[in-house]
Structure 1
């Protein structure tokens, strides 16, 4: 697991396709409005049926999690001042959670990506392009 940190702030969490660990691990702190975790359980392990209760939450920032199904892409990371400070290449099987700051993408191969983020999506108010 890799964390992209700049100026003391967490910008992204990257879980490479090769990552493995017995049990369960959450990569995000409990106060994040989106949680990212990993589970590896043996055959026959049972997670009992359950539901999740109604809990009112406030979301101030949109966190995005991208699952790279196929391909390779470069993720560029930008500071609060919109200055490029780092880049990282993700590939088939990798997962990246974008937490803070700006980001952009360059497809290095044809890519298929599944994106998960909080809703509801509010159109142009949800993004500031630069």
Structure 2
């Protein structure tokens, strides 16, 4: 079992997942990716991430609905969520927090911004300061 911090990234765009995985792995994270909400839920059966990165716009089940499903499940409700989107931040950011997200990142983002955000959210969660869920 790895002692690396673990990330589950969910996005229906393979290129985005490849970018996320490349930067996170290069910085010492263990990463799993999923192209759909269903695949993400299946991945969670045997992978316990320290944070989940969820794309908002996905076919079938979007990131908001996936977050709501996960927040209702005792096994996953404690895992912090960062939403990723290329949409208008004025609407998406508020909806992201309502759905249970800790942070909103607007696409495109740099690898450095990704790493810094993931580390900050995991560190905040480790301090126990984010205990609303």
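Bear in mind these aren't lab numbers, they're just calculated from the coordinates by the rules spelled out. Here the structure is a predicted model, which means the values were calculated and not measured. Cβ atoms are built from the backbone, for glycine too; each structure is taken alone.
Where does the value 0.70 come from, among 1, 2, when FRET efficiency 1/(1 + (r/R0)^6) of positions 37 and 109 (r between Cβ atoms, R0 = 25 Å, to 0.05) is the thing being computed? The value was obtained from structure 2. Taking mean count of other Cβ atoms within 10 Å over residues 29-36 as the criterion, the top structure among 1, 2 is 2, with the largest value.
A value of -13000 for helix-only ellipticity at 222 nm (-39500 (n - 2.57) for each DSSP H run of 4 or more, over all residues; to 500), calculated from one of 1, 2, originates in structure 2. With Rg/Rh (Cα atoms, Kirkwood Rh) derived from the coordinates and found to be 0.98, which of 1, 2 does the value describe? Of the options listed, only 1 reproduces it. Ranked by relative contact order in percent (Cα under 8 Å, 6 or more apart), structures 1, 2 are led by 1, which has the greatest value. Taking mean count of other Cβ atoms within 10 Å over residues 53-60 from the coordinates of each of 1, 2, which one would give 5.8? Only one of 1, 2 returns 5.8 for mean count of other Cβ atoms within 10 Å over residues 53-60, namely 1.
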